[in-house]
Structure P
Amino acid sequence: MLELKNISFEVESDGADKEIIRDISLTVPDNKLMVITGPNGGGKSTLAKLIAGIEKPTSGKILLNGEDITDMSITDRAKAGIGYAFQQPVRFKGIEVFDLIRLATGSATTVADACEYLSAVGLCAHDYINREVNASLSGGELKRIEIATVLAKASKLSIFDEPEAGIDLWSFNNLIDVFENMRKNIKDSSIMIISHQERILNIADEICVLKEGKLIMQGNKEDILPKLAGTASAVKECRKGAPNQEGGLPS
């Protein structure tokens, strides 16, 4: 279980401190899929980076299963059980997919094991196990390979920062299937997805809404979705801005 207690984050802008995250407290329970949503610029991705250890909070505490990890490095947090998937997956010239999965596990991994992780994200292992993680892979392929590495790591908390970014509708539909399967098989762990896509919101157990760095709503999907559903016109505008993807919440 992850707990955020009064987390704030400031950056310096034009000689003054600008507050990006404002006194956020929330709990990500075990065996749940939580979606963090809200307008662009609301602090969603920053919050994910604070949890992963990419950024350090200005104030407040972060606890993982009761242990204070606030001052832990990103490496130590990964060892403690936090997995993080970037909006734009990193390409590694000279590294093959099998090497990447083996690095993620941190232990000896057989080709058969790696193939299971690739199959779990809808990729034919035979076609990808020896592929180099470079520009020859599409955005959707990279996303699924990165998710395979998160699965291989068996994290206590898996964070996905806007997994729909930069991929086409076909790849997005495949990602929904992957997340639905992950949700069905959650055991002693949690999943957090940063997104404003309706179909991702619909598979959530809990939804948190951030706006201007503040947590303005939090609760189970059945309670939160109706409060967000009165924005049909704004959703339509979102579709105009992203013709290759499903509509999302207003940004």
Structure Q
Amino acid sequence: MLELKNVSYTVSENNSDIPIVRNLNLKIDDNKFVAITGPNGGGKSTLAKLIAGIIKPTSGQIIFDGTDITNMSITDRAKLGVSFAFQQPVRFKGIKVKDLITLASNEDINVGRACEYLSEVGLCARDYINRDVDASLSGGELKRIEIATIIARNTKLSVFDEPEAGIDLWSFNNLIKVFDKMHKEMNRTIIIISHQERILDSADEIVVIKDGSVVAQGKKDEILPELLKGTEACKFYNVQD
């Protein structure tokens, strides 16, 4: 289980402290597919980075499987079973796709196995296995390769920050299938930051973040209708601002 207790995160700007996440409390049970949504600037991506350890909270605690990971590094969290996919994937000049997937799997896998991971995200393995992870790849290609590395890692918790950003419709539809498989067949916990209705509709639970706080959390069937029908509740959530 992942639990955030009274987590806050502030940044300093022009001699002032600006709150991004405010005394946030959140529990996510094991083997759940959770979509986190809310207005732009509400703190969703910051929350994802706090979970991954890219940034550290100003105050509060983050507990993962009973271990306080609040001050742990990204590396130590990864060893415990936390993966993170950036909204804009990182490029690695001089590293081949096969090498990146091998590093992610933490095993000396053969080319055939690496190709299987690429096939999972809809990439023709022979076209990509020996490509460099650099500027020659499009944003959509990098996104799918990054997701292939997370599948290869097979960690207990995977966090994706707007995985639909910069990819075409075909790729997006296939990524939905990948997330469903990770959740249902691999029994992993998935957290996805997204505005996309298809992703929200695939989730078990939806969490709505606004002004750095949780304003709603519940089963998809409880939350999604309010986000879609334009009620006063939806206006309060203000997801598509």
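Where is distance in nm of label points 7 Å out along Cα→Cβ at positions 113 and 225 largest, in which of P, Q?
Comparing P, Q by distance in nm of label points 7 Å out along Cα→Cβ at positions 113 and 225, the maximum is at Q.
Using Rg and Dmax of the Cα atoms in Å, for residues 137-192 alone as the calculated read-out, with 11.1, 33 as its value, let me know the right label among P, Q.
Clearly, the read-out refers to P.
Every read-out reported here was derived from the displayed coordinates using simple, explicitly stated rules and does not represent laboratory data. If you're wondering where the values come from, they're calculated on a predicted model, not measured in any experiment. Cβ atoms are built from the backbone, for glycine too; each structure is taken alone.
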